[in-house]
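Take a look at the structures listed below.
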Structure I
Amino acid sequence: MDINQQCVVALTWTLTDTLEEELDVLDEPVEFLIGGEDLFKKIEDALQGHGVGATVALQLEPEEAFGDYQEQLLFLEKRELFPPELEEGMTLEGSALPPGCNPEAPKDALYTVTEIYPEHVVLDGNHPLAGIALRLRLKVEAVREATEEEIGRGTAGTGFFRIAPPHEHGPGSSSVH
C-alpha cells in the first residue's frame, strides 16, 4: 500500500540541524496519521505515494516546522513563586503557572525552565526547536489503513510534531517524542 490521505504510516528517522548535528533519532517505528494532526504538512506531502521501505530526505525551514523564535515568549519570574525542587529543563503548563507570574504569559503555552537564578527563573514558551531549520531523513517501515477512531481523533496517538499540554492530547505529548 502506498501512502495517501487517511492512512497510518510507521516511521523511523534521524533529525538534524543544518550543520548535521543530531537532534533526535527514532530507531523504533512510530505510527502517524496522514491527513490528521500528527505531522507537518511538508512531511505529509513528501511522503505521498511512497511505500514500505522508502526513504525520504527533506529540509524544514522554521516556518514549516516549529516556527520562528519569539522573544516575547521569554519571561523572567520571581524565584520565590516556584517550589524549591524546580530544575532547569522542566516544563510547566501556562495554565499551571503559580499566582504572581506575569499575566501576559499565554496560558495555552508550555514553558521550559531555561535558567534558575537565586532571585529569578527564566521561562521560555518557545518550542525547543523554534527558529531552527531541520533536516529529516525518514524511512517508511509500514503503511496501513487508518481506523475510523483515528480519523475521528485526527491522530494515531503520537504527537511528536504537535507539542501540547498533556491534558489536550494525552500522556507523553508534552515532550519532543
Structure II
Amino acid sequence: MTDGPVPDFKAQARAVAFTRRAEAHAHARAAAGKLSEVLAGHRGVPLAGYAAMRTEIDPRPALEEAAAHGPVGLPVIEAPSSPLRFRLWTPESRMVEGTFGAPVPEEGEWMVPQILIVPLVAFDRAGGRLGYGGGFYDRTLEALRAAGPALAIGFAYAAQEAGDLPQEATDQPLDMIVTEAEVIVPG
C-alpha cells in the first residue's frame, strides 16, 4: 500500500463499511464458532490473530481454543510503513496498550505465523479486503507469502460484505472469509 493520501473512493467505501460493522456489532452474539471450526482443521499450525478493538468481531474464543493446540501470536506494530511482527500469546498473557490502542502481549517470543486471521472493515466475495488504510496487513501478507505458504483468513460480520471493493496493486487478497453465518472461499 502506498504511504500517500488515501484515495477518496476508498475513504468513502471505508465510511460506509464502518457503519455496517457497527450495526452488526451492536447485535452480535458469540461469533467465533465458525472460526473455531475452520481452525480445527489446522491444529498445531502457527497462527496469528488480533485483539479486537472498537466494533471488530472478536476472535478471542477461537484463539483461546487454538492456543491449546499450537502457537498463537498477536500483531505488534513496530514502525509505520513496516510489516507487523507477531508476539506469542496465550490466554494468560499480560496485555498492554500498543500502537493505535490495540492490546498487545507485554512480553514473549516472536513467532512467524502460517495462518493469519485478518481484521477488516469490509470484504467482497472475490477475497478483496478493505482495512483501516495503514497497509500493515498488506505488507505483512506480502512478506509472509514471499517466505512460504501463508493462509489469510478474513474474520468479519456478514454485514461487512460489500460488492466489488476498490483494490490497488499492493492490496493482498484473502484466501478465505469467515463470518458468523458462513465460510467463503473466493474462487
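Quick note: the coordinates plus some simple rules give every number you see, no bench work behind them. This structure is a prediction, so every number in the text was calculated from the model and none was measured. Cβ atoms are built from the backbone, for glycine too; each structure is taken alone.
Key figures
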{"item": "Test item: helix-only ellipticity at 222 nm (-39500 (n - 2.57) for each DSSP H run of 4 or more, over all residues; to 500) calculated as -8000, pick one of I, II", "result": "II"}
{"item": "Relative contact order in percent (Cα under 8 Å, 6 or more apart) - structure with the largest value, from I, II", "result": "I"}
{"item": "Origin of the value 3.2, where distance in nm of label points 7 Å out along Cα→Cβ at positions 24 and 112 was derived from one of I, II", "result": "II"}
{"item": "Which entry (I, II) yields the derived value 3.2 for distance in nm of label points 7 Å out along Cα→Cβ at positions 16 and 32", "result": "II"}
{"item": "At a computed 38 (percent of Cα pairs over 23 Å apart), which of I, II", "result": "II"}
